[in-house]
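Participant: Presented below are the structures under discussion, each in the form of structure tokens.
All of the numbers you see were taken from the coordinates with simple rules; none came from a lab. Values in this document were obtained by computation on a predicted structure and should not be read as measured data. Cβ atoms are built from the backbone, for glycine too; each structure is taken alone.
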Structure 1
Amino acid sequence: MWSGPRNVSTALMRSFGNRGDAVVVDEPFYAHYLAVTGLGHPMRDEVIASQPTDWRAVVASLLEPLPPGTQVQFQKQMAHHLLPDMGRDWFDQVTHAFLIRDPRPMLASLARKLETCTLADTGLPQQVEIFEHVVRTTGRIPAVVDSVDLLAAPAGLLERLCAHVGIPFTSRMLEWPAGPRASDGVWARHWYDRVERTTHFEPVDSPQTAQTPLTADLAQLEAACRPLYENLRAHRLRA
């Protein structure tokens, strides 16, 4: 699942993790991304110490046989963690899907966690690149889920998503126990405070938040994000 930040991707990871037949992987390229880019993200040192910093080692681990009793691996991937020099040869061994969110509330949320935001930080350019690669190499349109649709009709969207990627839907995906998970990345302490309190999909934006004006810099960034988002949104699944 190729996502950008603040797209309710962790809630979707909770959903898949509660299936009973799935194993989830939380942002496996994050340490490599930080080590290569030198970015000063929150908890940078802890993240780098917690994961392999060689993307090849990460890919090898992702392609290992599934643990006994599991049939599904859900990779929660931040699209911007896939850097240009990282190989794409492994793409044909996994099924790709995309999680998107309207840039305006996404940027407002991201700005509360990062001091500065760039277009690359949103993951949207990378999502479009990966999407086009998948279409080009498979001849098929991969699943695209807009978080606003997912939150409005979780059962219907998850049924469509599961059908598209070839796995059975289960109502267990609609609820999960509150709290942290052993599968969460070490960065959960900074990013997952809200999702740890959830037990189901719930709205992330209040009417007041949705109407809060963006700063001039974020408004300019939203304008750059908008066509990329709309490109992907045109292919979104509907309940």
Structure 2
Amino acid sequence: MLLEVKGLTKHFAGLVAVMDIDLNVQKGEILGLIGPNGAGKTTIFSVISGFLKPTKGSVFFNGQNITGLSPPKICHLGVTRTFQLVKPLAQLTVLENVMVGVFSKVVNAEEAKKQAMEVLEFTGQLSQKDAKAGSLPQGDRKRLEISRALATQPNLLLLDECMAGLNPHEISEAIELIRKIRKKGVTLIVIEHVMKAIMSISDQIVVINHGEKIMEGTPEQVVNDQEVIKAYLGEDYVKR
């Protein structure tokens, strides 16, 4: 098991954001994490990646207890995340932004540049390497966020709504990129509201509602579960 989350609970003052969540992610798999806005999905990512400390529960990565470690330490171990709100280093070039990610594990500038160029070639952004990150349209900023994350050489990549706001063509490109990343040997957990995408790429899906796990199964099992339909998907989705 690559990632084990056991009894994860997170309180914010009197608010229970996440309650007693268990997750198991096998090496090489894509796990989809879905549910309504405010369900607690991003909170789970924040605890796994070290940006928040859990109220209760544990996170194990490659058999090591990483609960409460700092984000840089967790990143160095091989867990990297993206964010819903994309904030590139606007005045730096695309290449320089990706080099920042490489520097999490590389100290030599020339080697960092070489690795960053390889990442940009992999993600299809090499032609934009000299563009200022702040000048990119939303779709390319989303892809740059993934490029920066890949530059840290993750074993586990947490993608938080990387398709939000994209047009259908960009969504198709994002799906193909995620499949390429998995073929490269990276395990993924993906938070996404674009159901066409999450259902097509996920091996397993976990559904969160009001901070609790209400369903776990294959995409086919999830779309046919009455509780999931009522809490999140809606009858209109199922009838498509």
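Participant: Taking Rg and Dmax of the Cα atoms in Å, for residues 78-165 alone from the coordinates of each of 1, 2, which one would give 11.8, 36?
Facilitator: This figure was derived from 2.
Participant: 10, 32, 42, 15, 0 is what came out when P(r) over Cα pairs in 10 Å bins from 0, in percent, for residues 94-213 alone was calculated for one structure; which of 1, 2 is it? Can you show the working numbers first?
Facilitator: Working: 1: 10, 32, 42, 15, 0; 2: 13, 43, 32, 11, 1.
For P(r) over Cα pairs in 10 Å bins from 0, in percent, for residues 94-213 alone, the value 10, 32, 42, 15, 0 is produced by structure 1.
Participant: While we're here: For semi-axes √(5λ) of the Cα gyration tensor in Å, the calculated result is 24, 22, 20, so let me know which of 1, 2 that is.
Facilitator: Derived from 1, not from the others.
Participant: Taking distance in nm of label points 7 Å out along Cα→Cβ at positions 102 and 118 as the criterion, which structure among 1, 2 has the greatest value?
Facilitator: 1
Participant: Given that relative contact order in percent (Cα under 8 Å, 6 or more apart), derived from a single structure, equals 25, which label among 1, 2 identifies that structure? Intermediate values should be presented prior to the final figure.
Facilitator: Numbers: 1: 29; 2: 25.
The read-out comes from structure 2.
Participant: Also, I was wondering about something else. Which structure, out of 1, 2, was Cα extents along the principal axes in Å, for residues 134-197 alone derived from, given a value of 29, 28, 16?
Facilitator: 2
Participant: Related question: If helix-only ellipticity at 222 nm (-39500 (n - 2.57) for each DSSP H run of 4 or more, over all residues; to 500) comes out at -12000 when worked out from the coordinates, which of 1, 2 was used?
Facilitator: The structure behind it is 1.
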